[in-house]
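What follows draws every value from the coordinates through simple rules; no lab data is involved. Just so you know, these numbers come straight off a predicted model, no measurement behind them. Cβ atoms are built from the backbone, for glycine too; each structure is taken alone.
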Structure I
Amino acid sequence: MATTTNPSNALQQPLAPSRRRGLAPGAAFGWLAAGWRDLLVSPATSLVYGLVVFAISVVVIWSLFALGLDYILFPALAGFMVVGPLVAIGLYAKSRDIAQGRPVSLARMIFVKARSGAQVWFTGAILCLLMLVWMRAAVIIYALFFGLRPFPGLDHVATMLFTTPVGLAMLLVGTVVGALFAAFSFAISTFAIPMLLDEDTDAFTAMGTSISLVWNNLPVMLTWGAIVLALFAVCVATGLIGLIVVFPLLGHATWHSYEAMK
């Protein structure tokens, strides 16, 4: 005897879990406070981690000047925010260890074992590629507005950008394009790297989940993005010295944002 399927059964199937968490924008400041508490647990480990990130950043910037690539300095600084979530994976590991009552050590932060295995490094490769694309896009934008004119150097770039119509137009276009790159990289990485550390999943699932969480929780995520941008601006204003404290703080706080969203 043939069986028939009730069309209403399809409507009775469980729906995919909602990605909307209903968090108020102020929750982002709670993540920051939780990150600060984690930083104060064995603070030397986090500060040494931040010091290493600062030292690497200084070497990279020095190399740009030594190789005559100072014209990509500003895109490179912006690109740091693209790969930052990957660089902070050791800080996520420390926050996870604190939450699970495990011992905290610098060795465990450096030699991180992600549950997803190589998938986290595959995601990192995608982020690095995205950073390189952004840096190339910045060079192309400069060429479109100024042609083959050599980069005037940091001493004269402000005058070129802010006192000429072409400079202002390039600044506007570059800001819009950079914002698009930053928004996309933020959306795919802010939860993907912690998720790959914490769960056995693949890179594309993690990135897709991250995008979904960001999109469905825009108020709190816009607040969080503004906090990250403001603190990064502080780092730049202090000649990157602020990275020693700010980078660990944001790394620990990002883990708590993931915990609140998962």
Structure II
Amino acid sequence: MDIDFPLVLVVLTFATGLIWLADKLFLRERRLAAARAGDEPGAAGAPGETDEPKEPYLVDLSRSFFPVLAIVLVLRSFLVEPFQIPSGSMLPTLEVGDFILVNKYAYGLRLPVAGTKVVEMGDPERGDVMVFRYPKDGSTNYIKRVVGLPGDEVRYRDKQLFINGEKVESDFIARLPPVELRREDLGDTEHDIFLTMGRPGAGGEGEWVVPEGHYFVMGDNRDNSNDSRYWGTVPDELVVGKAFAIWMHWKSLTSLPSFDRVGGIE
């Protein structure tokens, strides 16, 4: 079963914060009063002394963890969140095992868990590598490239992409069997894509009009990506953020971490 980490983080932060606050406002004074009266079990000294009694374990734990949890919550909810790439759908841009950083405020500040946008900062642009929640279940994080913006007409035929009737140009780079490496010019963004050699472009072909408030996304590994061609567009409320950097590569627990791929994401 998948663990909803953002929800767990929010619950732990609020729980530890409430315990710490309750102790600060009410419980600590009661302990001190009981200690002064000599009623605190194990309290040192005679009645009337003001030595502070020992904090309960849960209060001590909450006081220690709340600041850390609060900082982590703010950072990953509103600033930067790390993700790991689990599949090859974004090859050659992102490899399986890449650890990436995602800008959480590039497209506006959103409430954690709920995802409601509370501050407008900007919108996804064509060519952005975007993290979003999978529209079919709303919980699994996906990463793809933004191809179509609201109102765009997107067409994909014979491995060729068209946007608003215009062909998206791509230049041949190399044959790397079983794929062909090409350099695609997507608006203001140039990036590499893979096309599988010898496979007809029958899968994922069609024409789509992107609804308002939605985005059409595709993987850079065009013939091996589960994307908008198959399940539709991404609504704005499911957008998580913009991927902007690779900070580590660690394919599996049996391999060693590598920093050879550290750098920005095109």
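Which structure, out of I, II, was relative contact order in percent (Cα under 8 Å, 6 or more apart) derived from, given a value of 38? Derived from the structure labelled I.
Computing helix-only ellipticity at 222 nm (-39500 (n - 2.57) for each DSSP H run of 4 or more, over all residues; to 500) across structures I, II gives -5500 for structure II.
With semi-axes √(5λ) of the Cα gyration tensor in Å coming out at 36, 26, 17, pick the structure among I, II it was computed from. Of the options listed, only I reproduces it. Ranked by FRET efficiency 1/(1 + (r/R0)^6) of positions 25 and 217 (r between Cβ atoms, R0 = 25 Å, to 0.05), structures I, II are topped by I, which has the highest value. When FRET efficiency 1/(1 + (r/R0)^6) of positions 73 and 105 (r between Cβ atoms, R0 = 30 Å, to 0.05) is computed for each of I, II, the one that comes out at 1.00 is II.
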